[in-house]
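What follows is a set of structures for review.
Every read-out reported here was derived from the displayed coordinates using simple, explicitly stated rules and does not represent laboratory data. Being a predicted model, the structure only gives us computed values, none of them experimental. Cβ atoms are built from the backbone, for glycine too; each structure is taken alone.
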Structure 1
Amino acid sequence: MKRWQADALYALQEASESYLMELLGHAQLCAIHAKRVTLMKSDFQLARRMTGKGQPW
């Protein structure tokens, strides 16, 4: 049972890292488009909106 749990945690970590890296990449593109180098909350909001991820509906 412990092996399955370790594999499940590993899969969860991989999925989480993949999601965050994709979100950071899109947010960075939003900041670059706005001619900024600093990421802002609005960059993350726009990135989530554009990809349709993280929406409750």
Structure 2
Amino acid sequence: RKLGISAIMHYETSKKLLSKGYKGAEMSWILENNVMTNREIQAMGGKIYKTYRIYDYKIG
């Protein structure tokens, strides 16, 4: 953690996609409490446009 490996991976992936003409990508199922990854994505211009939540409720 906090070694920058995730940021480097995101940067290199973005660079490759842009060089191939892609204009966007989707990164889904990133938990709300995964602050570091969410910050990295937002730093690259990513925007949160949908939130999924899982609720735990005992029936009976």
Checklist entry - The value -12500 for helix-only ellipticity at 222 nm (-39500 (n - 2.57) for each DSSP H run of 4 or more, over all residues; to 500) was derived from one model only; which of 1, 2 is it? => result 2
Checklist entry - Looking at structures 1, 2, which one was FRET efficiency 1/(1 + (r/R0)^6) of positions 3 and 43 (r between Cβ atoms, R0 = 41 Å, to 0.05) calculated from, given that it came out as 1.00? => result 2
Checklist entry - 1.18 is what came out when Rg/Rh (Cα atoms, Kirkwood Rh) was calculated for one structure; which of 1, 2 is it? => result 1
